[in-house]
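Dropping the structures in below, format is C-alpha cells.
All of the numbers you see were taken from the coordinates with simple rules; none came from a lab. Every value quoted in this text rests on a predicted model; they were computed, and no experiment measured them. Cβ atoms are built from the backbone, for glycine too; each structure is taken alone.
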Structure 1
Amino acid sequence: MTQAHILQEEIDSRRGGYRALLAEFWASFSENRGAVYGLFFFICIVLIAIFANFIAPHEPTEQFREAFLQPPFWQAGGDLRFPLGTDAVGRDLLSRLIFGARFSLFIGCIVVSVSLIIGVFLGLCAGYFRGKIDIVIMRVMDIVLAFPSLLLALVLVSVLGPSLINAMIAIAIVQQPHYVRLTRAAVMGEMTKDYVTAARVVGVRMLRLMFITVLPNCMGPLIVQAALSFSSAVLDAAALGFLGMGAQPPTPEWGTMLAEAREFILRAWWVVTFPGLAILLTVLAINLMGDGLRDALDPKLKRS
C-alpha cells in the first residue's frame, strides 16, 4: 500500500471520528427540547440580522410625518405599511426591530470574543504557572467581581464616554473574571493528569503544552460559559442603552428603543412591548441553548 493510500485512510478515519462525535453531540443536545427550540429561534434571529436589508419594509431611520405613534395594523387606526406600528417620530417599529437584531448579535459576538480570548489567556497563565502570577491575576479578578456588574459597567462607560463601542468594552471587562476563574480551575484539574506528565517527559515545549495539549481539554465548560455570556452581553447592552449610556439615538438598538419609548408607555403600548419581547425571547433562546450545550458537553450532566 502506497503512502498516499495510507494518508487517505488516516484522513477518512479522522473524518469518521469527527462525524461520530458530532452525531453523539447532537443526540445528547436534541434530548433537551427547549435547547432545540432555542437553537432554531437563534438561527432565525441570525438570518434576520444577516438579511435585514432585504426583510425590513423600511429603513430603520426613515420617518413618516403622517404616522406618529401609529398603532399595529390589527388595531383601529393601524396601517398595513407598518405591521407593528410606528414610534413617536414616525419610524416603522418592525424595521427597527429587525435591524436591532443585527446590533444585538454584533454586541454579543464582540463581547464574548474579547472576553473569551483575554480571559482564557489569563486563566491559562494563572493555572499553569501558579505562584505569584496566579495570585496577582486572581486578586485583580476578585476586585472586579467585588463590584456589581452593571454598576461597574456604568462607571466604565461614564469614564470612556457613552457609545456602543465603549459599552461593549465595559461589558467585556465586567465578564472577564468568569472566564479567568473557569479556565484556571479547568487547567489546574488537567495539569495533574497522566497525559500532561507524559508530554513533559517527552520534552513538549511550554507553549505547545499550554495551548495545544492542555487548553483543548478545557474548552467544554468555556463553550457553555460563552453561550450564557452572550445572553448576558445582550441584556447588559440593552440596560446601558436604556440608561442612555450605550448605543445613542437614532441607532435601532433594542435597549435604546426602550429608552426612547419610556414616556409613551401608557398611550402607545407597542413602542415598549415589542422591543422588550425581542430582548426577552432572544435571551431566553440563548439560555436554553446554553443549557443544552452544558448537557451535551459535560458527561456528568447528561440526561439519563
Structure 2
Amino acid sequence: MTTRDTDCLHRFVFEHTDVRGELVHLDASWRAVLEHRDYPPPVRDLLGQALVAAMLLSATIKIDGSLHLQLQGDGPLNLLLVEVSAQRTLRGLARWDGEVPAGILQDQVGKARLTLTIDPGRGGERYQGLVEVSGETLAATLEDYFIRSEQLETRLWLAADAARACGMLLQRLPGRNADDEDWQRDVFLGETISETELLQLPTRELLHRLFHEEDVRLFEAEPVSFRCTCCRERIETVLRGLGYAEVQDILQEQGRVNVNCEFCGHSYDFDNVDVEALFAAADQPDVPKTRH
C-alpha cells in the first residue's frame, strides 16, 4: 500500500536539462486555514490554490523572510491574501460579498490585479511585482506574470478541495543552454495530469506516472505547516494607529475593544485599563539604553 504524502514540499529536476520542478501537498496545514472561517466552495478552492502557488513560488527563490500573494478586485471575491515564509509556514484569508461563481477567475474577482511581494528579511529591500488578472485561472495569471516580469517560462497546475490543496510547478532555469525540445516535452507530459491525480497521488507515484521516460531526480521532502504571526504587540500597534479618541469611542460603545485575527481566529481583548496603559506607554519618551 502506498502512503500518501502530507504537508510537504518536494523539489525535483530533470537531469541533463534546464527544467526543474516542485510538488506541494497541503493537508492539516490547509484544514487549519479553513478552521476559522466557513468559505463557500469557489472561494475555498481559490484560496487553497493561492496557498499552494505561493508555496511553490517561494521555493524558487532564496529568501529569509516571506512571500505575499494578493488578489484584489471589484468582483464578488474582492480580496485574497496569502503569506508563506522561508521556514515553509503559511497562512491565508479571503473576503467576498455575495455569491461567488465557480469557474473562470475573472468572473470571481472582476477587474483585478495580482500582486507578489517578496520580503527578503534581515533588512533587505522589499520587491513587489504586479500584473492585471487576464487569465481564466490563477495558474494562467501567474504564468503570465512570470513571462512579463521575470522572463521565466513557468507552468503551474493547482487543485484544492475541502480536505487537500496540491500543486505542481515546472520552470526553465535561467542562464542555461536553452533546449526547447526538453521544455516542450516536459510541459506536454505535465498537461496530462488530472486534478484527481494531483490531489490523491503521492509524489513518487505521480512523477512516475507523468515522467517515467524522463531522468528525474527527486530531493528530500521539506515539511510545511500552518502558522499565524499575529501577536498582542502587533494588535497594540494597530490600535495606536487608530488614535486614542477612536479607541475610546469603541470602548464607550462596546465596553471593551475586541480584535479577532482573520488569519487564525485568535481573539485579543482590551479593557479600559489596557487602553489607558497602551496610550500612556506610547506617550513616554524613548529612554536611551545604557550598558553596565
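Ranked by FRET efficiency 1/(1 + (r/R0)^6) of positions 43 and 195 (r between Cβ atoms, R0 = 35 Å, to 0.05), structures 1, 2 are topped by 2, which has the highest value. Out of 1, 2, which structure matches 1.00 when FRET efficiency 1/(1 + (r/R0)^6) of positions 123 and 219 (r between Cβ atoms, R0 = 25 Å, to 0.05) is calculated? Traced to structure 1.
From which structure (1, 2) was distance in nm of label points 7 Å out along Cα→Cβ at positions 171 and 251 calculated, if the value obtained is 4.9? Walk me through the intermediate numbers first.
On the way: 1: 1.0; 2: 4.9.
The value was obtained from structure 2.
One of 1, 2 was used to compute mean projected area of the Cα convex hull in nm², and the answer was 21.7. Which one was it?
Details: 1: 21.7; 2: 20.5.
It must be structure 1, since only it matches.
To test your reading of the models, identify which of 1, 2 gives 5.0 for distance in nm of label points 7 Å out along Cα→Cβ at positions 147 and 267 when calculated. Computed on structure 2.
One of 1, 2 was used to compute helix-only ellipticity at 222 nm (-39500 (n - 2.57) for each DSSP H run of 4 or more, over all residues; to 500), and the answer was -23500. Which one was it? For helix-only ellipticity at 222 nm (-39500 (n - 2.57) for each DSSP H run of 4 or more, over all residues; to 500), the value -23500 is produced by structure 1.
Between structures 1, 2, where is mean count of other Cβ atoms within 10 Å over residues 99-106 highest? List each step's numbers first, then the result.
Details: 1: 22.2; 2: 14.2.
Between 1, 2, the highest calculated value is found for 1.
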